[in-house]
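J.: Read through the structures below before going on.
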Structure 1
Amino acid sequence: MKIFWENLFRKNPVFVLFLGFVPAVAVASSAEAGLALGLITGVILVLTTILNYFLSLLLPKNARTVGQLVVLIILTVSAHRILLTLNPQVVGTLNIFLPLLVANSLVIYSLQENDLPFGAVILDSIGKSLGFLLALVLIGIVREFFGYGTFFGTKLFTSDLPPLALASTVPGGMIIVGLLLALVNMVRGQGGELHD
């Protein structure tokens, strides 16, 4: 269970390891978009981990990387097709970042070889998935609040002018994510040290 909690908070993919940073800035301009991308990435990551665990038992060591990428590509294309059928609006919101899950640094990082037992591998991928989801939703909530004055699409202010319209853009997303990273580092008691 330690590996689960560690990946959720202490080794959060976005705020600590900086994995999946580009979609966190580019896509998570609203809580709903962050939730959608986080859930889809999590499902693909967990399914890929399960399938690759058993695939690694069958394939020789020098062919495992190719096999893992093939599984990842098949699952990503399948998720894209299913979402396109069920909810095309989500595919439009996630734009190019849905097919780019194949090259997402979090997913690629998670495919690395490890000698953990099956249960630990599953907990590891679920922890990373939920950590990524938590980060994207938090970023989306902050950006949506400041950029649109809404919370999960519900208008919070009577004014039509958003509190900080820049927050809904990619440059504003970089600023928001940077401030959230500083907050996470402050809470963790890390960062701010100068090194030569």
Structure 2
Amino acid sequence: MTKGTQIVIIMKLILASKSPQRKRILEDMNLNFEVIPAHIDEHHDGHEAPEMIVKSIALRKAQEIAKTHPKSWVIGCDTIVVSSDGKICLKPENKEDARDTLNRFNNAYCDVFSGLALVNESKKKELVGFEVTRLFFRKVTDEEIENYLELDEWKESSGAMTIEGTAGEWIIKTEGDYWNVVGLPVGLMKKFMTSINFSN
């Protein structure tokens, strides 16, 4: 090696999720990454604290992809929504389920928990954490809820809504990381990237 030559190490990053929102957030952070969705059993009995549930699932997602991509840094993320009365609100199975969830949020609040994991198998390194954001909702009429349910926005969304969608207009106050609600806790992600001196 000649004097003054620098070695540049490219650190590969993988997002273990098919979520378009998470993909867009990482793109907005100007990160180069590959998308390889993890396929794991995300079932939980609901008896654990919400933060423990999302951290566990996020870690297992990252670990699943890290097994076959040991030299890459793999991002795992999981989100659940908890109503003010303590019910874990998953992706609704049907309109009735979505209606029940939205009525629990009506003129109340919900907490959005996201677990985040960053795993590198070859380095035996695992970073795991969580973020929580509280959303406060105005009083919503039955007509507004029924009109909303005629849309497809409630489908495939934890809590039957997205903050960027129609129901996001019902939110009157947000406490915590906005991007956590969109799909990925940016503040926590930046801390993780800094701790591993990530560059790409």
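Here, each number is a calculation from the coordinates, and none is a lab measurement. As the structure is a prediction and not an experimental result, all values here were calculated from the model. Cβ atoms are built from the backbone, for glycine too; each structure is taken alone.
J.: Given a computed value of 2.7 for distance in nm of label points 7 Å out along Cα→Cβ at positions 73 and 177, which structure among 1, 2 does it belong to? If you can, show how the numbers build up before the last one.
T.: On the way: 1: 2.7; 2: 1.4.
It traces back to 1.
J.: So, one more: Matching task: -21000 is the computed value of helix-only ellipticity at 222 nm (-39500 (n - 2.57) for each DSSP H run of 4 or more, over all residues; to 500). Pick the structure from 1, 2. Could you put the intermediate results ahead of the total?
T.: On the way: 1: -21000; 2: -9000.
This value belongs to structure 1.
J.: One of 1, 2 was used to compute distance in nm of label points 7 Å out along Cα→Cβ at positions 81 and 121, and the answer was 3.5. Which one was it?
T.: Details: 1: 2.5; 2: 3.5.
Source structure: 2.
J.: Let me ask something additional. Could you tell me which structure in 1, 2 was used to calculate distance in nm of label points 7 Å out along Cα→Cβ at positions 89 and 137 as 2.0? Write down the numbers at each step before the final one.
T.: Working: 1: 2.0; 2: 0.4.
Only one of 1, 2 returns 2.0 for distance in nm of label points 7 Å out along Cα→Cβ at positions 89 and 137, namely 1.
J.: To which of 1, 2 does the computed value 14.2 (Kirkwood radius over Cα pairs in Å, for residues 41-128 alone) belong?
T.: Answer for the origin of the read-out: 2.
J.: Who wins on relative contact order in percent (Cα under 8 Å, 6 or more apart) among 1, 2, i.e. which is largest?
T.: On the way: 1: 35; 2: 22.
Looking at the calculated values, the largest one is 1.
J.: For FRET efficiency 1/(1 + (r/R0)^6) of positions 49 and 161 (r between Cβ atoms, R0 = 41 Å, to 0.05), the calculated result is 0.35, so let me know which of 1, 2 that is. Mind showing how you got there, number by number?
T.: Values: 1: 0.35; 2: 0.95.
The value was obtained from structure 1.
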